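Every number here is computed from the coordinates shown, using simple stated rules; none is lab data. Please read all numbers here as calculations on a predicted model, not as lab measurements. Cβ atoms are built from the backbone, for glycine too; each structure is taken alone.
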Structure P
Amino acid sequence: MSDIVTITGIAVGGDGVGRLSDGRVVFVPRTVPGDRIRLREGSLERHRNFARAEVGSVVEAGPGRVEPPCPHYTADHCGGCQLQHLAYDGQLAAKRSNVGDTLRRIGKLQLEDPEIVEALEEWRYRSKISMAVKTVGRSDGVTVGLHPYDRPNFVFPLADCHITDFKLMALWRELRPRLGMLPQPLTRLTLRLDRAEVRHVIAESAGEPWLNAEELRKSLGSDVVCWWQPVDGAARVVAGPATGFPATAFEQVNPGMGAVTRRWAVEQLGDVKGQTVWDLYGGIGDTAALLVERGANVVSVDADEKAVSWGRERLPAARFIAARAEDILPSLPPPHAVVLNPPRGGLHWDVSLRLTSEPVAKLVYISCDPATLARDLARLNVNYTLMAVRAFDLFPQTAHVETVAVLEAA
């Protein structure tokens, strides 16, 4: 193939963007702005309005191209990271541009690209890693690892993940020779480090309960808690203390940057002393704790009962409710301000409807997906004014970005 493409930008998912000789936009993974590349023979897939292709060779490297430090990124095409080949300044610029473009294109908002707060650490920040399992034949043919970006049904064996905390990777090295002690047939394996430095092994399987978990725990150390999760069922502790941090509850995988993001978000509410504040999708209560510090009367809502239970124990000054936000809003006391931190799918329509039909003085929306944030801001725009937007890089080396939008009743 003779096509040589110049990469001019980075798309939302992390692929480089260029144009073919016929003018069609083409997305090419593992490229950076300024790269001149030759497309791999046979890799070009033409769609109606765009194309996708793979790199055959780099004719001329862009100024931001760097050597990825993780062997899996290059040798195994690991799909966990998308931007290791791009210098960190370039990653920040791409994310900032993508957030601004998404809010303008989908949300129809007139704004400049937002400021982005760089990460506290570029590497070893993840406090959780979830691995896929591929079994060929009997259980002795099991592979535990991650998916290549270009072969999502394949699993390569993981040796080390460079964005995951050293303590979890040390646990993985201890666990790898003991995979036979996990419940069979194993379908997924998650390792998690909680804020008390306790390590958790969460094994999902489609078979009988995990009966020898205590034996494995003893071989790994007393700072390990073992969880068994049946497929399509709830996880439970089978070895180690059953109290403390709920390892299956949602928490940002980058705890340090999660705290930076939440603190800035809460500060934008101003003086909330004595005011009622809703903390919707509040999880284990980290945002609620900051609001209580500022003297607010907090009502925190989340559908995860374990997260809510732990939040109640650690923060009795707040009111915690285990329910879906869209179901419980009519029964809550009228708020002065609301903090929203929904999952990737964004706000349920009923939540948007409640907030627009009965506007609150101040609203802060913490989002993990610029596209659903843009959609929801377009809905809220009828009764709110967007006051500020700031992006936070919670996920270096990946294309993901956290965004906070601050709104006031119009």
Structure Q
Amino acid sequence: MTEKKAKRIVLGITGGIAAYKAAEITRLLRKSAVDVQVVMTEAATRFITPVTMQSLSGNPVFSDSWDPRIANNMAHIELSRGADAILIAPATADFLAKLAHGIAGDLLSTLCIARQPTCPLLVAPAMNREMWESPPMQRNIDLLRRDGVTIVGPDEGDQACGETGPGRMVEPDVLAWTILGRVALRESQSLAGYHALVTAGPTFEPIDPVRGITNSSSGKMGYAIAEALRDAGANVVLVSGPTNLAAPMFVKKVGVRTSSEMFDAVKQHFTDVDLFFAVAAVADYTPASPQTQKIKKSGAPVTIELAPTVDILAWAASQEDGPFCVGFAAESENVVENARIKRERKRIPMIVANSALQAIGSDNNLVTIVDATGEYQIPQASKSQVARQIVAHALRLFTASARGNDANNKRGQIMATEKNA
């Protein structure tokens, strides 16, 4: 019997007071049988010693690009190759700026930039709240997200400077759980060969050329679902309404504006779809007769007649031999009960319920999964963490369903055909 290869994670530590928490992260990862390779910046060694991290990790600690222990003097290549993921905790403002702008100024930044495209990079920001909220920092975070870097946190709370607010590093147990979940999805490739379709974001229903009906959905939950499906090996198409988010790497993004355009895009990409996640906050109504010219202000009341839009999820669920459908219910009251009714009405196997007042626009989410067997609450966490749990739950139901069996047979036939070609 072949021995299963241990997971290997590079833990990068930069020079912030939260560096002491890296010791607990290392301990938790080692407890989960993970091989931890610690790489520190010079500044990090002022907060916690390499001797401490070597004792906890069981591996030599590296901080120098010219370390003679690496025979070919290419530590930035050797240390990242073969890693299942890289986690930077804490990630200081200075280090995040280096990553965002591709500055390879030390061993840790260089190995992050030189990592293979398939190696996930997660960073846990830790800094004063003023630094975190500053325009340069937020520009850098946006650049990192666009490059496919996963931002974990930060949390809000008491800070070493004596202030309170956002910027506190996420706690070690959450970070360990997050990276283990990310690696597990990537490693399992349980959806390799499957096709997933995701809708995300709001829609914009024009009243006239400059005005319209929309909502405050950021699209973050839908994009996180697309990333989780991608990490599980699926071929993902993301149909997105107008957002400020960059397309996740290795995900095909189709941009739309209106509910009608979203429906057309879903129909266009519906062939051979195995799983459909309807996450988008699609407008329920649209102006029946949008004006071709801007409506002039006259002081008199204006009446706009609204017509119902197509229920995209209901259409998808009604298709013969259609995909495994997962719905999302953003409710303002009786959240779980309304979601349960919606699931039964649309005859879908699973729906995710959350409070629209708390979830829309937020980086975090607290959801309850409702399926035929009951209700399962996922504790509040970042949307990327919640997305992975939603996808994992859907996979269990999908695998056990007749649709899953049919898709699995189809996948087996495709792989056999490719093998014999």
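Here distance in nm of label points 7 Å out along Cα→Cβ at positions 241 and 337 has been calculated and equals 2.7, so which of P, Q was it run on? Going through each structure in turn, the value belongs to Q.
The maximum of FRET efficiency 1/(1 + (r/R0)^6) of positions 89 and 265 (r between Cβ atoms, R0 = 35 Å, to 0.05) over structures P, Q, that is, the highest value, falls on P. Work out which structure the value 5.3 belongs to, where distance in nm of label points 7 Å out along Cα→Cβ at positions 81 and 353 was derived from one of P, Q. Among P, Q, the structure yielding 5.3 for distance in nm of label points 7 Å out along Cα→Cβ at positions 81 and 353 is Q. When FRET efficiency 1/(1 + (r/R0)^6) of positions 169 and 297 (r between Cβ atoms, R0 = 41 Å, to 0.05) is worked out for each of P, Q, structure P gives the greatest result. If Cα extents along the principal axes in Å is computed to be 67, 59, 34, which of P, Q is the source? Considering all the candidates, the number was obtained from P. Look at mean count of other Cβ atoms within 10 Å over residues 273-280 for each of P, Q: the largest one is in Q.
Looking at distance in nm of label points 7 Å out along Cα→Cβ at positions 33 and 129 over structures P, Q, structure Q comes out largest.
A value of -7000 for helix-only ellipticity at 222 nm (-39500 (n - 2.57) for each DSSP H run of 4 or more, over all residues; to 500), calculated from one of P, Q, originates in structure P.
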